[in-house]
Structure I
């Protein structure tokens with residue numbers, strides 16, 4: 001489908017190493033003038049659901065400054081567009097949990113909030129797990145928790161896991177697990 005929006009001009013109003021925000025004057029699909037703010041992410045969002053042969057997975061908990069709350073999530077982080085999503089996923093999983101995996105399956109892509117941002121995410125399932133020591137970044141105080149995949153699904157349904165990328169990753173993994181795809 002052809003883009004019904006027309007950008008009249010665009011101005012960068014904020015820029016740092018992770019995000020860039022532009023203010024745009026536009027003509028909307030009905031031809032009326034309007035504005036649009038776009039948050040451009042400079043990295044790919046990566047999410048990993050590590051799962052063992054008994055159906056257990058590992059969650060990562062941390063305080064999220066942006067929402068002012070503690071958050072349970074799957075191991076996730078940013079991956080450079082210059083690196084492959086798989087290489088970024090392997091790095092994030094080991095960094096946050098100390099886990100490495102023999103088998104990797106990309107199970108989907110996600111646009112995290114496509115009304116205001118172009119952020120793209122890639123979701124992986126990791127199997128054939130080996131355990132080592134985590135090495136989180138300086139900005140991360142992480143708690144790693146082993147739960148059954150069914151418990152992780154319940155945490156999503158009960159509102160204990162609110163991170164959108166984690167919710168999609170957990171629910172899609174559960175559905176694919178039940179169908180025997182993974």
Structure II
């Protein structure tokens with residue numbers, strides 16, 4: 001089994017519930033690159049959204065670091081991250097896995113603040129969020145595929161299911 005060498009600026013994207021945060025943590029443990037959770041950076045206590053201009057500036061500063069693993073989508077600002085990334089990992093999981101994992105995560109974290117969320121953002125799900133996840137393959141997936149084509153110099157890793165992700169993790173080259 002051939003080892004996979006990753007860059008120093010790794011972007012993990014995919015639908016909610018695919019396991020972006022989990023993969024970021026697992027990669028951090030293997031290659032010791034710091035993690036930036038976009039949800040933690042975007043949301044303010046009580047689920048208050050960051051203003052657009054502030055969000056753009058914050059992301060520009062985050063990607064200026066020499067090394068990072070960033071987990072999260074925020075498709076409207078992909079170019080900020082894609083322009084600095086050297087590796088993109090797309091968790092292209094089906095919606096059934098994602099919905100199942102979201103519900104499981106919600107049950108596990110009721111009344112809690114997850115590690116990848118801003119302080120004061122207690123775990124929640126609602127129908128609009130579940131609808132967004134359900135429609136992700138039709139509405140958002142093609143945007144990601146097109147962005148990957150646009151930035152074709154970036155190392156691209158597309159993982160279709162948890163089994164592929166486990167195999168990928170075993171193949172990571174550590175230095």
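Since every read-out is calculated from the coordinates, none of them should be taken as a lab result. These figures come from a predicted structure and were not determined experimentally. Cβ atoms are built from the backbone, for glycine too; each structure is taken alone.
So here's what we get for this one:
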quantity: Read-out P(r) over Cα pairs in 5 Å bins from 0, in percent, computed value 1, 8, 16, 21, 22, 18, 10, 3, 0, 0, structure in I, II; calculated: II
quantity: Entry that produces 2.2 once distance in nm of label points 7 Å out along Cα→Cβ at positions 28 and 132 is calculated, selected from I, II; calculated: II
quantity: Structure with the greatest value (metric mean count of other Cβ atoms within 10 Å over residues 36-43, set I, II); calculated: II
quantity: Winner on distance in nm of label points 7 Å out along Cα→Cβ at positions 20 and 124 once structures I, II are ranked, highest first; calculated: I
quantity: When relative contact order in percent (Cα under 8 Å, 6 or more apart) is computed for each of I, II, the largest belongs to; calculated: II
quantity: Structure (I, II) behind the derived value -13500 of helix-only ellipticity at 222 nm (-39500 (n - 2.57) for each DSSP H run of 4 or more, over all residues; to 500); calculated: II
quantity: Winner on FRET efficiency 1/(1 + (r/R0)^6) of positions 12 and 60 (r between Cβ atoms, R0 = 25 Å, to 0.05) once structures I, II are ranked, highest first; calculated: II
